[in-house]
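Some structures to go through are shown next.
Nothing in this text is a laboratory measurement; each read-out follows from the coordinates by a stated rule. Just so you know, these numbers come straight off a predicted model, no measurement behind them. Cβ atoms are built from the backbone, for glycine too; each structure is taken alone.
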Structure P
Amino acid sequence: MARLLIVDDESDVRDFAANFFRKRKIEVTTVSSGEEAVLLVDKLNPDLILLDIKMTGIDGIETLRQIRQKDKDVKIIMVTGRKPDEENAFEKCSQLGVTNYVHKPLELNELEKIVLKEL
């Protein structure tokens, strides 16, 4: 079974995406902060991480940096409500080996296509 880690500080987004993927027989773990994600990544060994860029505490880009120090190969999809050029977020993420991007509000068909392609 594929393992998906969802990292988002908005509980409704986490629950919405988690329920959606559990119905597709994907093992889902959710955390509400980058700090939790960094701590869990070794233990969970996820196949894919959905990582929100804008979070309280350490943001998605810093979380991404720290995860990459532990695991260079895990596939990571950034979830963003930002415009692509805002604060060079996409450029920074691309340099850190991001697989893809999904925009909020989450569009389930788009999300499913992107995630299932990566898994």
Structure Q
Amino acid sequence: MGVSAVQLFSLPVSDQDRAKHFDVDVLGFELVNDAQMGPDMRWVQVRPPGGSTSITLVTWFDSMAPGVVKGTVLETDDLEGDVARLRSLGVDIPGDVEAAPWGRYVTFDDPDGNGLVLQETAGA
């Protein structure tokens, strides 16, 4: 098989501007592209700094309701620092840092209810 990477995935959101603000201004992602694709469609693409996989913030898939995606894992090398920064920016992170054999993590939702996992992998 010739597949070598995940280039991008689509994340359903209800408001692309709100989602872009959250991803860029709160999570610290890079804005890759924000362009009209027609009168009622807009391509908004973000990615973690230096990352190879990006996310398109989509509103046009009827089969993908905002808030249905759970378990998107974001890797960090400073879990406590990122948790403190996100909380200071108003992100509701309901629990404490949890430990697992593979590392430590917290879970929280984006403004649409899509579930995110912020993790620091052991030994990474």
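So here's what we get for this one:
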{"quantity": "Read-out Rg and Dmax of the Cα atoms in Å, computed value 15.1, 49, structure in P, Q", "calculated": "Q"}
{"quantity": "If helix-only ellipticity at 222 nm (-39500 (n - 2.57) for each DSSP H run of 4 or more, over all residues; to 500) is computed and equals -13000, the structure in P, Q", "calculated": "P"}
{"quantity": "Structure from which 13.8 was derived, mean count of other Cβ atoms within 10 Å over residues 20-27, options P, Q", "calculated": "P"}
{"quantity": "Parent structure of the calculated result 3.2, given that distance in nm of label points 7 Å out along Cα→Cβ at positions 4 and 76 is the read-out and P, Q the choices", "calculated": "Q"}
{"quantity": "Distance in nm of label points 7 Å out along Cα→Cβ at positions 12 and 108 - structure with the largest value, from P, Q", "calculated": "Q"}
